[in-house]
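Pasting the structures in now, so scroll down.
Just so it is clear, none of the values below were taken in a lab; they were calculated from the coordinates. What you see is a predicted model; the values in this text were computed from it and never measured. Cβ atoms are built from the backbone, for glycine too; each structure is taken alone.
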Structure 1
Amino acid sequence: MDQTAQKLTTEKLKPKLFSVMKTYSKAQFLKDIVAGVIVAIIALPLSIALALASGVNPEQGLYTAIVAGFLVSFLGGSRVQIAGPTAAFATIVAGIVATDGMDGLILSTVMAGILLIVMGLCRFGKLLKFIPGTITAGFTFGIAVTIVIGQIKDFLGLTFQNAPIETVDKIAEIIRCFGSLNVSALLIGLLSLAVLIFWPKKLEKIPASLIAVILCAAVVKLTGMHVNTIGDLYTISNAPPKFTLPHVTFSGIRAMLPNAFTIAILAAVESLLSCVVSDGMIGSKHRSNMELIAQGVANIGSALFGGIPATGAIARTAANVKNGGRTPVVGMMHSVILLGILVLLMPYASMIPMPTIAAILFIVAYNMCGWRNIRTMIKTAPKSDIAVLLVTIVLTVVFDLVVAIGAGLVLASLLFIKRMADVTEAHAWVDADDEETDPDHILRKKIPARTKVYEINGPMFFAASEKYKYMLDNHDLDVLVIRMRNVPAIDSAGVETLSEIVRECRKNQIQVVFSHVNEQPMHAMEKAGLTSEIGKDNFCSHIDTALLRAEELVKKQAPAE
């Protein structure tokens, strides 16, 4: 059994590539080449656009797609995952670069990669599903809003007097400088949007973003329109990725830890969500823990070779599947093709108009915002879930992801605790001659004289501990029976409450008998010494046994009265 369990554990941390290659065929290789070329063409303008949205040079987006894309495909737990820069990171990366520079970004990303590897080794892949969907939807929508606001300047060709970092400051600067609107830039932006919206309806095979880039660059070049291009604002390099070590200090590690944590959580959630979506498309099953390890290695590699944080890209992964890709070879192939494009064609990227980049990011933001999901949540979700959703959205836009995720998790946890406390109750059993019945429709029992039976439903924890105190209101008893069949878990506050009940009963010469205590509560009570204090004879496995024990105790006390 030990060898079998060990084998299963090893398989869970085995890259999908190594499993797939056992049955790899020439026919599939040809399909993977086609899919790799198409995915690379899609990734090219997106990687450049997302790099610019992240506040770094355009080639750094390609570095990310090349290095991270190759490593995730080589080591990952999915057959078809395509990794690279994504919109989810744009806001936080831009903030880090603006305040801490590239050294701060490299350090944050490397630390995030280490956290992801640890999460994978500790088998945290399945635990990420416990992050509430309202938080994920909230910060995703918030990121989409910040991307749109961040691109309005280039879309309208505005000339800013200041260089705002915060989203609220950007809105103020847009309003202040609206008079500098460049009509030519706006026209190119609208043309780009038209291509991006309508082209896929006719020729889906050729990426609309590539057509928009080529067409609008040609229009600007041939007409001489006064529109900023990438080359006007950035110095573009066609050098391949080079290894770079960041300057590391303890104070730097401490300062970057919140950012690293946010990057790690985002990378984990986005990549595993992409894996789940692609699993449904190809009927496969990913290895979540291996995927986390691969994402960690990929982010470390990306950062050390001049890239930015990376994760699984749902749109590029879906394009891979739709074009026949079924193995990790596609992702590796797309990285090699992008490397060739970087070295040979990158100088031509200087001709891409900035309004076109803005339009591409508008479409990215629209596709990622999930507004239909938000609308459904607002219509159908409880008010507490809507509160978490709206708080996360607002804090993502007004402050940043670190604050938004932290506040969202705290609020969601508090509301969950309140819900659990609301459903936890302790109610009294009554004699069979009474009209009331057990709410679970169990046959009513004959309760001995001078005996009271209480049944506790729900987890016993700190937020609900006050609900059990009323058991002590009646002191005219000989035996108090506490039935705990519906108590799945108990914390230290719950154990202390039971101890307090036992102490109060002992003071009033009342014997306590427990019925059907589940495994975890029993272990907690044993650890606290409560079982030895009460006596194991007073812990019964069934209510019938508990009532017989109560009758026995009542008879023992009768002569003394």
Structure 2
Amino acid sequence: MVMEAADYVIAGGGSAGCVIASRLSEDPNIRVVLLEAGGPGNGLFATMPSGSYKLLGKPHADWMYMTEPDPSLNGRRAMWNAGRMLGGGSAINGMMYIRGSRADYDSWEKDLGCEGWGWNAVQTYFKKSEGFDGAPSQSHSTEGPLGVALPREIHPLSRAFVEACGEAGLRKVEDYCAGDIDGAFLAFVTQRNGQRSSTARAFLEDAMKRPNLTVITGAMVDKVLIENGRATGVQFVKDGQTQVVEARREVVVSASSMQSPAILLRSGIGPAAELQAMGIEVKVDAPDVGKNLQEHASVQTSVIVDLPTINTRMGTLGVFKGVLQYFLLKRGIMTVTPVESMAFLRSSPDLELPDIKLQFGPMAMDPATRKPHAKPGVVVYANVAKPRSRGEIRLRSTNPLDTPVIDHRLLGDPGDVSALIRGLKIVDGILHSPSFAKHLKGRIAPPELPKDDAAWEDRIRNTAGIGYHPVGTCRMGGDAGSVVDPRLRVRGVSGLRVADGSVMPIMPSANTNAPAIMVGEKAADMIREDAAR
């Protein structure tokens, strides 16, 4: 079945796709169709910040991708949770709002040929989307649709962690959204008035009232249709039926670092030998499609403390009180986030830039049961800020309903492991600095401090999980081998772009939701600029 043609067809309604659909449809003379495989992303659990705990692991809201066995994790397989609804990751994530450092984006531009993606340029788009709950400044805007604020309830130990970082030699960063992340700080979240601000709510909710925007949920994109070297439409499956929507101007693929390369591969854009082996007609031999996969390996340190924490407030009475507070005041434990403060540090003093990212949260889980710990506890998540380990995405079959193969070596680079060992030792030092040490009552994970680097490595490889920040599989670059050029146009095909976290050539030193939203904002502007030429 062929639908009425649109000017722009957007494949994927996640953090970037919702932004692009909203911005392009601001022009009433432009018809836009947004295709999303999941549902509408509304309801109580999608708006109440803590509601994501009820959505994770549910097939209607979470892709629940399973990786291949990972030799770098001693053969373990990992579940990569990802939002399957309008808003994508922004509807199910921990709501951390962080842009990264000036050096991240300046390196994209200077070292990788991504012209127009330096810090000063991208900061314009971070600000464009931001509706900051505070005074406007050179680095913050109060005018954008995306709610950005400090958590409504900040645990005193989150502040104690920042103070302890200072005692351990880290700077206190006054405004980490200005491109300076070198130190410790309280973290902003994507909330507005105590409610989650996903891109579905912030950008799409009002835009869907426009007659020129059509949003189709439950639409699993199969492939981009390409005729004579030009993208002409998108084929998708809805309710078991194959349908097509034609694109008069452009197709934009915004389906995530897992699904965007899969769509390109099914469309005939990818490594020629791999496509031919699956019986796919090669439209463009693009060896880098699906390669360059990056993800944060996350290692937890959790300890028992002397103050009540979120996990000890999750009993029946505590939850009842929290729900009541939420409905009456939009405050309380139903508005909490898993991370309240952050720090960036150098695992070695000779490094020019911080290489370890820490996230602190006032909640501890029992490693045995994976349920809230019975005693009050906190957690520090440690990542290598810019991991060197790489993996790839491949097709499992040509059926779009089959999830792609995620073949990653989360800790494949020895340098990542060494940095984590050094970083985790520093974490222990921070927790034993005066401002925090006075609250310490015992260890949860690890139960005992590893005795040497070999024991540290065993712990890391046996327990490391993911940071929920996959990027890089449709990398942008100035070189001919990059999947997309700096204007996000797919090389070798006209009328086709990719715009989401998959285009990031190297992961910024950040959680990736805010950068993905920035990509959506910048993509929409470039699309409009190119159409006007």
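Distance in nm of label points 7 Å out along Cα→Cβ at positions 117 and 517 computed as 2.0: which structure among 1, 2?
The structure behind it is 2.
For which of the structures 1, 2 does the calculation of helix-only ellipticity at 222 nm (-39500 (n - 2.57) for each DSSP H run of 4 or more, over all residues; to 500) return -7500?
Here the read-out was taken from 2.
Among the shown structures 1, 2, from which was the value 11.3 of mean projected area of the Cα convex hull in nm², for residues 285-388 alone calculated?
Derived from the structure labelled 2.
Out of 1, 2, which has the highest value for FRET efficiency 1/(1 + (r/R0)^6) of positions 461 and 485 (r between Cβ atoms, R0 = 30 Å, to 0.05)? Intermediate values should be presented prior to the final figure.
Numbers: 1: 0.95; 2: 0.20.
Top value of FRET efficiency 1/(1 + (r/R0)^6) of positions 461 and 485 (r between Cβ atoms, R0 = 30 Å, to 0.05), among 1, 2, belongs to structure 1.
Please state which of the structures 1, 2 yields -0.36, -0.48, -1.11 when log10 I(q)/I(0) by the Debye sum over Cα atoms at q = 0.07, 0.08, 0.12 Å⁻¹ is computed from it.
Label of the originating structure: 2.
Matching task: 59 is the computed value of percent of Cα pairs over 26 Å apart, for residues 69-396 alone. Pick the structure from 1, 2.
Checking each candidate, the match is 2.
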